[in-house]
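Take a look at these structures.
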Structure I
Amino acid sequence: MRDSTLSFQTLRGRRLLSEILPAFIHEALTSEDPDAAFTNLDSFAGILSSEESYLDLFVQNESLIQMLVCVFSQSEYLAKNIMKRPEYLELLGHEMFPKKTLLSLRKELKGIISPGLSVAESIRIFKQMEEIRLGFLFLDKKIDVRRLIKELSKVAEAVVSVCLGELATKDGLAVIGFGKFGGRELTFNSDLDLIFVCDTDVTENHIKTAEKLIRLLLSYTQDGMAYSVDTRLRPEGSKGPLVANMRAFEQYYAQSAHFWEFQALLKARPIAGNRETGCVFMEMKNSVLTEKGGGISVQDIKAMRDRIVVELSKEAEGYDIKLGPGGLEELEFTLQYSQLFNARLHNGLLVQGTLDGIKKLTTSGVIDKETADFMRDTYLFYRTVETILKLINEPVLRENSKAALLVSRFMGFNNSDEFVRNLRERRLKVKELFEKLL
């Protein structure tokens, strides 16, 4: 990194870098991953050589050095975003609130959109800024994973609602979020599961609006793609129409839906668009799940669990936190089955969020406190591990790897072996719980 001083074009730039270099070196040496910190700092110094004005930020605010090294040592994902746009440094230099309202997020995004900056460019910049803010707060342990996933979901909701507003639609169309988006459980770089529903017969305008919204989220700019969008949870999947009216949804769920589509429907909630349409959809959803949920076959759930582990998980490469045996998906399957099976007997079980579902099952007496505590603690454990792996661009957790060491340190274990033992114990207990509750 010292050699980078020579790449600065002015004596002033070299002098400023020399002033702050000792602080950078100290922070990097004491960081979670010194090698990653120095590698990213060396690349970043080369970028700053043509943007010397940013050096003043570090001179004026030395805490910014600690923040930057914190990110560079623990997240390749966030580091790349900062390197693409060094102006994001100004965000780290300001006070970062751990919680923002949906209204304030919408207002901020609308303020970014201007004649010189397209909607597509604006939403990508906004999303990256918010991910950097929330990522630093998480890595610095100012917020936990429970708060993180709620805030990231709120950011996505603001993006979708503002985009839809920019398309100026007032024709009864509602955007419904499924999956992690519906459950307010998004993490970094999550897909958005969306469907489109209207309260009248589907028109060409409904379809065009849905297509335009998807293009806004999917299209590439110099800042990449805002969100990957999956619309296959609509009736008939990719073979079905992109937009359907309420009657079509009711008929499909009454006559043709597969058991896993009722599980998916459990997570659904209105995200943007016509409020009345969204409310009617939720009434339909609750009615369908109350009537059909108890009829889901245990054998079907178990067969699907086994197929996911064998065909979709990356367990052969390491511990697949989400799809592996006893992983996050199996824990959520256990919870969702319990919610659906007992929906007729207990009011209020049809909530979207996993933690809310655990709470409702406990207060209704379906599961005991010990089981609920384990499910809640393990869910947060898995989501924390999953989030760190996302931040360092690792798809699975391998034993004796740098990723395992980083995760174990972040989560307060003495070493990676202790962490892996804890992970194995949780996976075994989740498998036992799956068999017990189903």
Structure II
Amino acid sequence: MGEERDKDNLSQEMKQQEQRLDGKALSFGQKLVYASGNLPAALTIGLIDTWIIYFLSPSESRSGYVSLMAAGVINFLRYLCNAIGDPLVGWWSDRTQSKWGRRRPFIIFGTPFLVLFLVLVWFPPVQGISWANTLLIGFYLIGFGFLYPVVVNPYLSLMPEITPFIKERIKVSELMGYGEVLARIIAVGVAGQVIDYYNAHQRTIYGYSLDGYKVMAIVGAIITVGVYYLMIAKIKETPYDQKKAVPFGIFKAVIEVFRNPPFIPYIGIIASFILCSNILIMVTPFFGKAVMGVSEGTAGILLVILLLVAAIFFPLISYAAGKLGKKQTFTVAMFWFSFFSSLFPLVKLIPGLNPKVFGFLIYFLVAPPVAAVLVLQRPLISDVIDYDEKLTGFRRESMYMGAEGLITKMAWAISFLIAPGLMKLFGNTAEHPWGILLNGPVAAILLLAATFYFWKKYPFQR
């Protein structure tokens, strides 16, 4: 009887939580300023993810600075440090008491160090491959890996606090999505043009030759500092109260996250989507070159098309979530992504199908679900965090961002085993393309299982 009464009480609290549909806590300017913080969050890591392996490792025209294997190991350690740092920063931020709040001190003091390490990774101490480069660049990259959650985790943790209203959270997240799309396009496309220009027109300052990579990093650092400090000046935390006096130790804090019923289906579908989308991103250059028969540069356009089409769908996703609910909209989007991801092998199974037309069409069709993730991920976890307050009596936004970061980084790491493994087993060339094409159905099956679980177990409809 007691357990049934507890379940009834929790169910009633869920219904009350979903009543906060309409309302306004932020002006449009405040929404825009807060959402702009997602641009440097995506830009800093996007610049490194896109260019660092190519910059460091040797090629036909460049001697490089570290071996390809060393570059891979260093970046694996960077993400490992990032994954471990996320829950630690989350726990630390939740327990912080200061006159500036619980989140803002991390952004204020962490941002200068984050951009310093962002710039330093492009300044190897010596020319050519050497242990000095391996050790020092490794230190810079691993340091960046830890400093990234020091800044970004508290930034993301502000969202559930600055507005409690469901539709307003969706609108803020939509604006954040535009920032991320812009950042990814800058990291992939604009940065490449900057690199080409300044590699051909290098400047020397204080004895350092500023090639395109260094200029790219310095500009990225300036953007990051400017945007985050503007955001900090305009966005304030709510006053400190007993709900912010989180008493849990680190292990208790993590356990309580996983005891929150909505968190498991939420993190399951988010981690599965990240794993599956990373699989498809990794095989895109191979798909373009071996299957479509286009250059690497043209293959890169596939990802730009995906991002641009996703941005076009942002308003529709926001509208659908407001009318139908976040759960229904997100579930349909994940089924959509699973279905079209499973179609990759058709390019070889249907005689006469033009691979170039098919390639551009399939990347166009998987874009709307990407829009759903960019728009709805933050509002979904905000609901989960609100419910945690019902269970524990405390506001623990940063711990949830940390736990999410830990699991999603693990999903990212697993994707680096699946895609290369399939290509090694079944081939990644024009003559043997099935290792490329099978990644689509494998991703679809994994995401489909997570989507069914999310639909069945996630409790919030709105």
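Using the calculated result -25000 for helix-only ellipticity at 222 nm (-39500 (n - 2.57) for each DSSP H run of 4 or more, over all residues; to 500), pick out the matching structure from I, II. Show your work: numbers first, answer last.
Numbers: I: -19000; II: -25000.
Going label by label, the one that fits is II.
Supply the structure label, taken from I, II, corresponding to FRET efficiency 1/(1 + (r/R0)^6) of positions 57 and 425 (r between Cβ atoms, R0 = 30 Å, to 0.05) with the calculated value 0.05. It must be structure I, since only it matches.
In terms of relative contact order in percent (Cα under 8 Å, 6 or more apart), the structure with the greatest value among I, II is II.
Have a look at I, II and say which one yields 36, 29, 20 for semi-axes √(5λ) of the Cα gyration tensor in Å, as calculated.
On the way: I: 41, 29, 16; II: 36, 29, 20.
Source structure for this number: II.
If mean count of other Cβ atoms within 10 Å over residues 145-152 computes to 20.8, which of I, II did it come from? It traces back to I. Given a value of 18.4 for mean count of other Cβ atoms within 10 Å over residues 65-72, calculated from one of I, II, which structure does it belong to? This figure was derived from II.
The value -0.24, -0.90 for log10 I(q)/I(0) by the Debye sum over Cα atoms at q = 0.08, 0.16 Å⁻¹, for residues 129-288 alone was derived from one model only; which of I, II is it? The read-out comes from structure I. Computing distance in nm of label points 7 Å out along Cα→Cβ at positions 25 and 49 across structures I, II gives 1.9 for structure I. For structures I, II, calculate mean count of other Cβ atoms within 10 Å over residues 81-88 and state which one comes out highest. The structure with the largest value is II.
Values quoted throughout were computed directly from the atomic coordinates according to the rules given, and no laboratory measurement underlies them. Note that the structure is a prediction, hence the values are computed from the model and not measured. Cβ atoms are built from the backbone, for glycine too; each structure is taken alone.
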